[in-house]
Structure 1
Amino acid sequence: MKLWGGRFTKSTDQLALEFQASISFDQKLVMEDIIGSIVHVEMLGANEILTIEETETIKAGLKTLLEKAKAGELQYTVEHEDIHMNIEKMLIDLIGPVGGKLHTGRSRNDQSALDVHLYARRKTVELVEQAVALSEALLSQAEENVDTLLPGYTHLQRAQPVRFAHHLLAYASMLERDMGRLIDSYKRTDMCPLGAGAIAGTTFPIDRQYVKDRLHFANLYENSMDAVSDRDYIVELTSACSLIMVHLSRLAEELILWTSEEFQYVELDDAYCTGSSMMPQKKNPDIPELVRGKTGRVFGDMMGLLTMLKALPLSFNKDMQEDKEALFDAVETTENCLTLMSAVIETMVVKKEKMLQNIQQSYSNATDLADYLASKGVPFRQAHEITGKTVLYAISKQKYLLALSLDEYQQFSPIVEEDIYAFLAEENVVEARKSEGGTARAQVENQLILRRRSLDETKQWLKAAETAKRLIQV
């Protein structure tokens with residue numbers, strides 16, 4: 001007999017039962033479900049909806065199930081559909097019919113919403129922690145490579161030389177925004193829906209504030225229908241995950257390029273690469289490639305959620321059961337990618353000589369020739385044309401700009417003098433960008449200070465949010 005089966009005269013069709021059951025995936029919420037139930041029954045007892053004896057008996061049974069859950073000893077069945085019914089049935093089997101009083105004053109609708117809020121809140125904190133770890137790895141590599149010069153690219157063509165630290169700090173800035181989005185979305189996740197009932201609240205004299213405070217939520221939902229139907233916070237979290245994956249995929253693609261023989265800018269640790277089953281010389285950057293591939297998977301999770309919610313009437317509908325698999329997959333995929341990319345960045349070897357060689361064997365200092373002419377009074381558009389003709393000439397002679405003689409320069413502009421060689425030297429080209437946010441050493445060092453300061457602020461937020469991971473002491 002189903003726990004909800006009093007109205008029914010037939011058993012559920014087996015295929016329909018398996019189709020609508022969610023226990024195969026929502027068992028991930030077992031800790032949240034039991035802890036939420038413990039707080040709920042405490043509240044029922046505190047408000048004399050249950051007797052002291054009933055409250056203590058149910059709490060003791062739930063604590064036993066909690067310990068079994070921690071030990072991985074619980075056995076779930078599809079016959080009881082979801083994590084909520086499975087736990088309630090186990091409780092009744094353990095302590096008898098009094099276990100059936102656990103569900104007084106609540107619905108699976110608000111119970112499920114509570115579980116997912118607790119899960120999403122905890123996972124938001126863990127995602128921020130993983131983003132902090134990757135930021136630390138990027139900043140450490142940046143600090144070690146402030147004076148390492150790298151060809152900067154636009155359109156995947158060598159454009160202007162930059163400090164390798166400057167390049168890495170661009171990704172640190174992306175992650176800073178990612179963490180900001182997670183922290184901001186946390187405010188919408190940190191809301192307690194329990195007490196909303198199925199749709200309209202409950203006739204029992206419950207105390208929603210008690211549950212909110214005991215579970216360390218900042219706020220309560222003010223509308224019962226909104227409480228059981230809101231999935232905005234899940235979409236926000238998967239959206240934040242999607243943007244994180246965009247940034248990770250960009251970094252992954254650069255690592256894939258940089259490890260190729262055509263670039264040879266970095267070497268990844270053997271622990272994060274694999275070989276070929278046929279070609280013994282191969283060292284494949286599998287982790288960055290998988291990160292790049294899994295990005296689309298997380299996008300799909302977010303799009304699935306948005307499509308599921310589109311035009312869905314209030315309040316709860318069974319469609320909403322589809323929120324969990326998408327949420328679990330997006331969050332866990334993003335967590336794994338952040339963790340592995342942190343290790344990849346932390347252990348990679350930077351090939352400084354190869355980077356410098358590619359700067360020297362390029363025309364990436366051409367903009368500085370135009371700037372040199374402009375500094376001598378030539379209008380920049382005219383300086384741009386002179387430089388273009390000079391580069392075309394150098395290409396025809398198979399020379400780079402620093403290899404041209406002064407006479408060759410003066411064919412295109414007589415105002416070029418001997419100081420052009422110092423002006424076009426790669427170290428000076430990089431150091432000349434002293435504008436705020438540029439590649440000059442002082443500017444890069446300032447960026448490092450700012451990113452470290454921001455990271456410290458995020459770590460302070462993590463300390464304050466630590467209760468989200470602990471939930472409650474039971």
Structure 2
Amino acid sequence: MKSAVETLNPTRVRFTVEVPFEELKDSLDAAYKKINQQVTVKGFRKGKIPARVIDQRFGRGAVLEEAVNDALPKFYTEAVNEAEVNPLGQPEVDITELKDGELLAFTAEVDVRPTVEIPDYSGIEVEVDAVEVTDEDVEKSIEQLRGRFATTNVVERAAAEGDVVTIDLEAKVDGEVLEDGVASDVSYTIGSGELLEGIDEAVTGLEAGGEATFTSQLKGGSAEGKDAEVTVKVTKVSARELPELDDEFAQTASEFDTLAELKADSRKRLENMKQYDQATQAQERVLEKFLELAEVPIPEKLLEDEVNTRKHSLEHHQLGQMGLTIEKYLEIQGKTVEEFDAETREQAVKGIKTQFLLDELVNKEKLNVNQEELTEHLMRRAQSSGMSPDQFAQAVVEGGQVPMLVGEVARGKALAVVVEAAKVTDTNGVEVDLSDEDEEQAAETVEAAVDADAADADKAEEAK
């Protein structure tokens with residue numbers, strides 16, 4: 001076999017391959033054997049039909065077609081290996097010559113992973129939010145904990161903000177009660193914003209037995225998006241009673257003996273959370289600067305596929321689970337289709353560029369992934385997917401996705417290398433040391449940039 005490769009552009013090549021006919025012998029034998037198993041000829045046992053009879057009865061062309069289809073993947077792979085390129089996707093193959101007994105010639109065009117030059121990232125500088133936990137932050141955290149231990153008691157008075165009311169609802173559109181527009185014994189906390197717009201004003205001031213009517217746009221159901229006349233009747237008013245903030249509360253709500261210890265622990269946890277957020281912010285901003293420094297050609301077909309994958313994932317997976325259409329999502333986001341398309345394309349470009357650039361850095365720095373790192377990553381991915389580690393691991397192995405997970409971990413380690421070399425200061429001008437930050441956290445940051453499902457989950461969350 002002879003092969004040559006021509007670079008059409010930085011992300012696409014064309015192979016020209018010539019195969020002497022004698023190298024097709026194995027594929028020809030396989031073709032005759034396959035046809036033998038599929039046809040019957042009177043006077044011959046199945047599978048024992050001579051080649052000359054198959055040629056006479058079914059045509060030499062059918063045999064050649066079968067043989068060529070069998071041989072092409074093998075010779076294409078040999079050409080790729082000889083050229084030492086990394087193809088992306090399936091090739092477009094064109095048979096240019098087929099002379100029986102002499103020669104098979106074909107061309108194959110395919111997108112390839114471009115050659116990427118790693119830019120000098122030693123001068124990257126970014127600013128991040130300072131880690132500051134105020135007394136107000138601690139008090140808010142304690143109040144949230146206190147709220148989880150609140151009790152409710154029925155009261156004989158008008159409902160006010162913060163009260164829990166039990167209500168009956170009836171929604172009409174154009175004077176007709178909707179089939180799915182009636183609900184009874186609904187528990188609602190005034191001021192939570194969890195039901196219809198306008199309901200807080202309607203029920204505030206009502207006692208048990210009181211009712212009011214208001215107009216609101218329906219968020220779901222058969223008349224989603226339409227204005228409805230909603231009648232709400234209060235059947236019960238309950239006041240939330242918060243426990244006293246004292247040592248007894250600390251002992252009930254935590255493992256601590258005193259309120260002071262509980263507050264100190266709350267402050268420490270908030271600091272840890274803000275440090276984690278700060279590290280993530282640093283990673284994201286360093287990655288942005290790193291991408292700005294690099295010239296990375298993007299294969300157009302790969303970009304088109306990635307854009308379509310992201311759109312499909314958002315529309316049919318994330319939004320579908322929430323009962324939202326793409327039209328409703330765009331309405332909530334206040335975006336046009338053109339703006340959404342441009343944003344999706346921009347995110348796809350960033351994802352592909354991130355993957356190419358960090359993969360090149362993995363190779364340059366010879367970064368390896370050990371079993372412990374892969375297991376830790378697998379455990380985190382399993383948790384985020386809602387599956388048990390065993391179930392997730394089985395799905396990964398059966399789907400042949402182990403290399404994908406290894407790649408995610410390796411890219412996280414590559415980003416950690418760049419972050420460690422960068423100068424990171426907070427808004428107070430204090431330099432932040434991120435040399436000991438978890439590489440798994442960096443893998444999460446990279447995953448959010450590269451993975452369509454992760455990006456779509458963020459979009460869907462915004463639509464809630």
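Each value in this text was obtained by applying a stated rule to the coordinates, not by laboratory testing. It should be emphasised that the depicted structure is a prediction, and the values quoted were computed from it without experimental measurement. Cβ atoms are built from the backbone, for glycine too; each structure is taken alone.
One of 1, 2 was used to compute mean count of other Cβ atoms within 10 Å over residues 95-102, and the answer was 11.1. Which one was it? List each step's numbers first, then the result.
Details: 1: 17.0; 2: 11.1.
It must be structure 2, since only it matches.
Suppose mean count of other Cβ atoms within 10 Å over residues 23-30 works out to 18.5; of 1, 2, which structure was it derived from?
Source structure: 1.
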Q. Quick one: Rg/Rh (Cα atoms, Kirkwood Rh), for residues 15-190 alone came out at 1.48 when computed from one of 1, 2, so which one is it?
A. 2
Q.
Once distance in nm of label points 7 Å out along Cα→Cβ at positions 247 and 423 is calculated for all of 1, 2, which comes out largest?
A. 2
Q | Identity of the structure behind -20000 (criterion: helix-only ellipticity at 222 nm (-39500 (n - 2.57) for each DSSP H run of 4 or more, over all residues; to 500), calculated), options 1, 2 | A | 1
Q: Work out which structure the value 60, 34, 21 belongs to, where semi-axes √(5λ) of the Cα gyration tensor in Å was derived from one of 1, 2.
A: 2
